[in-house]
Structure formats: structure tokens, C-alpha cells
Structure P
Amino acid sequence: MPTIFGSARRLFMTPSLAKVSFAGRGFPGPPTDATRRLEAIPQSVICGFEWGIDAHNQWEVERRLSLLDPELQGFGYEGATMAFTILDSMAGGRGHRTRDLLTGPGEKHIFLAYIGIGFAMARLPRPLWKKIVPDLTGSPYYPTMSWLAVDGYGFDRAYFDTRRWVDEQKVPAPYPWQGAPEYFPRAVDQGIGRALWFIHGGRVTDVADAVRRFASDRHPDLWSGVGLAAAFAGGSPPDELAKLRQEAAGYQPELGQGAVFAIKARSYAGFVPEHTQLAARALAGLSVEAAVALADDSAVTEGASPREPAYESWRQRVQAGLTASASRAAN
């Protein structure tokens, strides 16, 4: 049974399943099988959030999440992480629900869990962001991949305030995430790029047109986000994925790098759906195994570069690896 306070928080903070549907958001395009599959993703996040915000204990949340289809389970963990992050913040930073979840069963979904922290950021004042990521010392992806929280924040803003963040192309104010305020807007753009894939229902031409409406200096990060969404969430058949690679001319390494990160996340969670396998070949020119190896071999030690976050260095090394691989294939 849900708690009284949990139910109040859920009613106050959670949109209905209908409101996160594409029709509910007023996104363009007709409903199709692809859009219905994509809609199931934010709806799974909402379910995870409701279970997390209402739960009496972590076991109950874990049990509910285990009932989700393996393809959607990570998105449920996104929502639960969002809920636990908000609850921990309301406890004055003394809560440990998020840490317990991400050092336990949520560890294999760590990439999506970081995105869930970003969803919480979109609902919390900036002064609370300072301690929003729990100490996950021992995880190979802490703190480097916590930039995915900023990505999640950008996705949330584009998805729920599309007019300002997509139509008007709002640029966020810098924030000293991991001591790199100048990189913050770039990570937000990566999330906005992911959102464009959903907003346009995976329709390649529309997604590409949407990217091109932004200032050109934002295109690399937007295309990276598109690649991550196309590979992780799916929504397009192989011929359309090939078209997406063509549309990204000039930014194919960024598109492929986003796909590689998606493939790594899917593999780390222990389930790689068919659409991710197809995207590995179409967007990165690699098998799933080769894409995971590239991600692992390109990883950068935190603090290795004084000029840029390790996360960005990792992204650049993956892009360089894709460029070299494409060059070898052409010769």
C-alpha cells in the first residue's frame, strides 16, 4: 500500500501516462507502431518513479522493476532513481536511497540511472544539485559518467518544455558540474539531441531537419544524442538507420559515438535488443562486441586531462576510433 506522503508527492510531481504520450505532449506526426514503442519508454520511467516515490522499502521497488520486460527495465530504474534522488534531497542530503539502489540491483543500469538523476534535477532548485549524485566510489563509471545526469536534464527540458528548449533553442546557463561549467551546456545538448529522436517519433528526415535548425556549433552534441537514442530506444528499421547516417554527413563520428555508448549501456545491463544490434552496424559500422570493446578501450581515467572532463575525452577517443575504423573499411 502506498504511503500518504508518497501518494501526495506522486500526484504533485508525476505526469500521467497519457501526458507523456506523443499526442499528450503535442508532438508532430501520426501514431504508428514505432511511436507506440517509443512512448512505452517514458511511460516505463513514470511507472518506475511512482513505484519509487510510494515504496516502503527498496525490496518492493526491486520486485516491481523485475516484472518489467528486459528491454524496458532500465527505464523503470531511471524513474525509480529519479524518485529516490528527490526523496534524498528532501531529506536534506542525508538520504541514502539512491546510493543503496545504485550499489545494489540498479548497478547494472547505472548509465540510465544517472539519466534519472538528471530528471530529478529538472524538478529541484540548482542549490540542491551540489550533492545530488551519491558517492559511488568503486564504480568504474563514477564520477566520469555522471555527465549523463546533465544529459538527462537536457532531455527532460526538451521533452516537457519543447517550445523553449527546441523551438526557441534555449541555451542553459553554465553550472560547475564536476568543476567544468563551460561543458555543462554541451552535455545538455546531448540530452536535447536524444529528445529530438522521441519528439519526432524516430522519423529520420524530421529528426535531421530539427537538428539543423539549431546553431551549427551545437550540431555535434545534438547528433551524438540522436545516435544514442536511435541505438538504445530504437524506432527505425535498418534502411532508415542507414539514411540517418547519411543525414548526419559531417557528424558521423558523433552519431556513431552516441550509438557506441548506447550499445555499451545495453550490454552492461545484460540485454541487447535486436534494434540495438542493427544500430551497431548501421550507425557505428561495428558488431555489438566490437562496439563494447571500443568503448572499454577508449575509457579515460578521471583527471587525465586538465583541459576537459574525462567524459569528453572518452567521447573523443571513441569518435577517433570510429573514424579510423571507417577509414580502414574504405581502403
Structure Q
Amino acid sequence: MRRVTGLLLLVCLITSIMIGCSGEISGNKEIAFADAQWDSNKFHNAVAGIIAEKVYGYSWREVPGSTTVLHEGLLTGEVDVHMEVWTDNLATYNDDLAAGRLKELSINFDDNYQGIYVPRYVIEGDDERGIKPLAPDLRYIWDLKDYPDIFPDDENEGMGRIYGSIPGWEVDEILHRKYLHYGLDDNFIYFRPGSDAALATAITSAYDKGEPIAAYYWEPTWLLGMYDMVLLEDEPFDEDTYMEGETELPAVKVTIAASNNFTENNPEIVEFLSKYETSSQLTSEALAHMQETGDDYVETAKWFLRENEELLDKWLNSEDANTMKEYLNK
């Protein structure tokens, strides 16, 4: 009887350990996403997070921090996945990648342009709004010299205004050099708005009134997802001269990276994220939706996936894609 009891206790112990281990593994199916605290990063975290949750049974959370702190977190394993690594902003990224200190899973997007934009109606007009084209030959940034009267500076009669970047941003110095390089200082004022909010307000106010404006902006952003703006062309990018303002600004390769530990132990998620690819345009459209509706990041991610179901077919196998589609369309 004692032997039977002992066997039963042993079986119970083994079963408890197995159940406990299983629960522990399940509890550890969590993804710690890097949160660099800008909208597009949080949006992509939500897209990847709800797929990981609904298809693969993971929970997820975000770890806030600066670009450099979050990169260090990837190297140490405190951060599992960074959905939006702006590689040009990390001096050690390529060296760390080459040394095998982290894994690059895919390129999220690499069409993130920036420069001087004007509303499309300035060039092409807008019949629905009753706006006639004011600068039909405006194509290149240096063409602005022909249109100071179209983009007047209210404080300097006879001069045009270009809204530049935010003081303290590196691109502000590049843009100012560009302004001087093309001789725009002859009849334009380079105006520095005090903040990104002030810059956005200047653009949206002009656009809503159907007025001309020439201003710096960047992608992906809700503003360029909501408003039809045209990036003025420049000389082709040149590594040696763009910092002097003599060519267009480069697009940055924005990657998805993961810690080595996470990569080794989560093959399903790694396979999914290795196929994850979007664009600045798609991201801007999602951010514009969030701006217009007031939806949070998760609800915006659900809307985005319903609107772009074909992405699920690219990222997931057919069974998992159907699982996600059923969830989204409930």
C-alpha cells in the first residue's frame, strides 16, 4: 500500500511539475517591444502585438526609452523586439549587427522621405475646392525663387517664406545650407517654427484654408497621411555633399530587430516578423486615421489590418492569416 501511495505521489509530483512548467512557459510567452515614444513606432507595436496575441497566444508590453537606451536593451535582452529601428540614427548599429549582438529580421520601410513640401493644389489646382493652380511649373526646390509672391512672408514685404525645421534638429542646419546654396535667400525668408506642433499647425491651417505654403516635413506622419502634399525635387542624393544642402536628403532604412535570446526561442514570431514589411505611405495613412477618429493604437491597428488584409497573406501562412481575418471581422 505504501509503494502504491508513493507511486501516486510521484505521479502527482511529476504531473504538477509538468503543469507548472507548462504554465511557466505559457506565462513567459510575452514580447517586450521597444517604445521610442513616437506614434509610428507605437502603431507598429500594436499591429505586431495583436497578431502575436491572437494567432500565437503571446501577451505583449512596451518598454519606453530613448533610441540609444532601447538599442542597448536589445543587446542585453531586456527588449525583445524593436519594430522601428532608424538605423542611421545609431552609430553602432551596423557594427553590432556584424558582430552578431542582435538580429535584423526585416526592413519595415525605407521610403521615409523628408524635405520641403507644398500642397498639391498649389501646382495642380483643386476643382472641388475651386482652387486654381498658382505655380504650375513648380517642381524643384530652386524653382521657389520664381514664386516669392505665392508664398509671401507677412513680416517682410516682397519676400517669400519657407518654413524650415525645428531649431536644434540636425536637418535644420542642412536645410538652411540648402536655402543658401540655391540662392533662395535673395527673395525668401527661412523661418524656423518653435516646435513640431507649431510647424504642423502652420501647414494644416494653410491647407484647410486652401492657401499656399512651402514647409519642411517628414514621413511617415499623420499630417502627410491626411493632406495631399508634394515633396519638391532636389539634386540626386550624394553621400559627400548632402550635409551641405547640395542634394536631396536620404531616406533611412528602418528595420525590425530582435535580441538574440528572443530570436533563438521564438521561431514562430521570428518567422512572422521576418516577413513584416510596410511603407511610409501605409504608416502615414494609419496615423491619419488615428488623428481623425481619436482611436487608440490597438483600434487603429485593427482598422489598418482590415483595410489591408493582403498584408496578412504576405506575413502569415494561410491558416494563421484566416485566423486573424476571422478575429478582425467579428
Mean count of other Cβ atoms within 10 Å over residues 182-189 was computed and gave 17.0; which structure, P, Q, did it come from?
-> Q
Structure with the greatest value (metric Kirkwood radius over Cα pairs in Å, for residues 190-301 alone, set P, Q) | Q
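From which structure (P, Q) was mean count of other Cβ atoms within 10 Å over residues 70-77 calculated, if the value obtained is 18.2?
Going label by label, the one that fits is Q.
Matching task: -19500 is the computed value of helix-only ellipticity at 222 nm (-39500 (n - 2.57) for each DSSP H run of 4 or more, over all residues; to 500). Pick the structure from P, Q.
On the way: P: -19500; Q: -14000.
Structure of origin is P.
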Comparison of P, Q by Kirkwood radius over Cα pairs in Å - largest value held by | Q
Which of P, Q leads on relative contact order in percent (Cα under 8 Å, 6 or more apart), largest value | Q
1.00 is what came out when Rg/Rh (Cα atoms, Kirkwood Rh), for residues 174-221 alone was calculated for one structure; which of P, Q is it?
-> Q
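Here, each number is a calculation from the coordinates, and none is a lab measurement. Please read these numbers as outputs of a predicted model, since none were measured by experiment. Cβ atoms are built from the backbone, for glycine too; each structure is taken alone.
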